[in-house]
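No value in this document is a laboratory result; all are computed from the given coordinates. Since we're looking at a predicted model, the values are computed, not measured. Cβ atoms are built from the backbone, for glycine too; each structure is taken alone.
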Structure P
Amino acid sequence: MLVASTVLVGIAALIHLYIFTLESVLWSRPKTWRTFGVASQADADVTRPMAYNQGFYNLFLAVGALVGLVLLWVGMPEAGAALVFLAAGSMVAAALVLIISSPKLARAAAIQGLAPLLGIIALVLALNLS
């Protein structure tokens, strides 16, 4: 189960690194802002500071999850699990906020939240079975 958790949380971290790239690095590209439902370059320019900031939140969540995974595997399971639970739990919470605030973004919320949710479940099972 620990391997399954690692894979799932690792996938979640990669997804959040990708979102960081879109929001903080590639926001001004038409393909990117259209992906997020922004209507025009002018709107993308207005929302750029918000997207830039939000992208870094995603980066920090990904880094927290990855550091937690490393700690799990190098013999610091308590610290690793705490970081994984915090980072992946925050990813799941953000996905819930997204779907509650905008039900039309259910697909995006599922992409953002399913892997970390399954990773948390697998980690709970791994910790309880060991």
Structure Q
Amino acid sequence: MIKGSCLCGGVRFEIDEVRSLTHCHCSNCRKLSGAAFASYVHADADKFRLLSGKESIQQFESSAGSFRCFCRVCGSIVPSKAAYLTTVSIPAGLLDDDPGVRPKLHVFAGSKASWWEITDGLPQHETWVPGFAPN
């Protein structure tokens, strides 16, 4: 069991198993995280449970059909599920426990910050990972 929470602890969740950990370099993720990229763990929806804080979660449509969720109290980005995916995306920094996986790849490397170099040798995708783009 992997537990996690937002900064104020109002939004709490648990995950049975993580599928992957990825780094996203799209401009939305960079702006949301305030960093060169955002790191997310991905879990099958049936392996994720929101334990508390549903009433504290606010959605923001960051681009057409793409919604980001955050805690209204502390502003942390919180887990969300895109309608076109079967997985939940969880900001890796929210995890209180080791997810049991390590970074697997970079997405949207084609729009990475000009001041950041990717040097870890992980696979890089210019945009979406094939098969995971919205319909």
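Which one of P, Q has relative contact order in percent (Cα under 8 Å, 6 or more apart), as calculated from the coordinates, equal to 34? Matching structure: P.
Could you figure out which one of P, Q the value -1500 for helix-only ellipticity at 222 nm (-39500 (n - 2.57) for each DSSP H run of 4 or more, over all residues; to 500) was computed from?
Numbers: P: -28500; Q: -1500.
Only one of P, Q returns -1500 for helix-only ellipticity at 222 nm (-39500 (n - 2.57) for each DSSP H run of 4 or more, over all residues; to 500), namely Q.
Which structure, out of P, Q, was distance in nm of label points 7 Å out along Cα→Cβ at positions 43 and 67 derived from, given a value of 3.6? Corresponding structure: P. If distance in nm of label points 7 Å out along Cα→Cβ at positions 59 and 115 is calculated from each of P, Q, which structure is the one that comes out at 3.4? Working through the options, I get structure Q.
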